[in-house]
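In what follows, structures are represented as structure tokens.
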Structure I
Amino acid sequence: VKTAFANTDTEVKGIHEFADPKQALEDAKAIFTGGGNTFVLVKMLHDLNLMVPLRKKMYDGAIYIGTSAGSNICGLNMRNTNDMPIVMPSSFKTTGAIGYNINAHYLDPDPSSTHMGETREQRIKEFHAYNSLPVVGLREGSYIRVEGKEEILCGNLTARIFKKDQIAIEVATGYNFAQL
């Protein structure tokens, strides 16, 4: 991230570089949360008591950019991550900045595959056996831009919306997820 902003007047510092991460978050003008393991990220945010202040910062209108795990934490919980549970966070709750969960890097089933494991779609259906929260399968390179009450799908690919006991639907760029 620092390299990307090297030729700008933007100061970039990791949360781990601050003596008081909560104050750093409160003072930040913009926040970027990258990828990695969602379990590790959520554990760290809960351990440092940053999940609620991060949500507040988002609701107060701070610029927030999340990729991969950083987008997973925008939903109500992390139960649709593709990551291995290598650590145990105190809670699966995330920021709840949006009213649904994201399955980042969503892949469509390959009909010619000989893989015997579950597809992403099957895993989301398993989630819906016990949960009613909508899930957005967000394909690589797509993103959701939130401004005010608008939650617009951007990028070149469609996204897939999964709801409990319903057939998944494809939505095109420009779709407003705020209606979920």
Structure II
Amino acid sequence: MDSLRKPSYIKDGILDVRIRVLFLFLGITILFILRPWIARQNYNRAVVFLNIKDYNKSIFHLRKCLITFSRFLSAYERLGEIFEEKGNYKEAIANYEKMIKIDPTNPQGYLKMGIFYVVRIKDYAQAVKWFISALAQDKKNWQAYRWLAICYKNLGKKDLALYTYQEMKKNFPHDKRIDRLIEKLR
């Protein structure tokens, strides 16, 4: 009769170790699957705080987002923008560099670095390198062409700025804004 008895997983009020390990494994698996969703929730919270200019809470939620899912490029981008706004340029550059390191084929990281060097540092020569890298990743990046031409113009290289606008016109033939930019430059 004892051989027909079902095994009990609870002995003296304590759950069997095998069941504990099973629940632990299931919990970790579910958490792993939900990581991108949890990261997106933290990112959305950070954007809400960013919109009301509460930078510290926004940074907190962006860092939580990156702890959950470390390849979340938009979180690095927002962190870089916040640190730029706060004047912490080293942190801003570090976050943009992480974007590039995670996905070197994404032009957004190169573009952000270039814009940073133009707007914050006024180092147009350094910015040119970043915009050229952005265009190497995406030949149809309107912003990269525009910023590259601005840099060339500010460096006194109007012929290169004009060439950049002409290349831009080849990629965007129906964009009338480019015609106005070319006329303004001549």
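Bear in mind that the values in this text are calculations on the coordinates, not laboratory data. Since we're looking at a predicted model, the values are computed, not measured. Cβ atoms are built from the backbone, for glycine too; each structure is taken alone.
Observations on the model:
- For 3.0 (distance in nm of label points 7 Å out along Cα→Cβ at positions 69 and 93, calculated) the corresponding structure among I, II: II
- With relative contact order in percent (Cα under 8 Å, 6 or more apart) derived as 10, matching label from I, II: II
- For Kirkwood radius over Cα pairs in Å, for residues 29-132 alone computed as 14.1, the structure of I, II it came from: II
- For helix-only ellipticity at 222 nm (-39500 (n - 2.57) for each DSSP H run of 4 or more, over all residues; to 500) computed as -24500, the structure of I, II it came from: II
- Structure with the greatest value (metric distance in nm of label points 7 Å out along Cα→Cβ at positions 117 and 149, set I, II): I
- Value 1.61, calculated as Cα Rg over 2.2 N^0.38 Å, assigned to which of I, II: II
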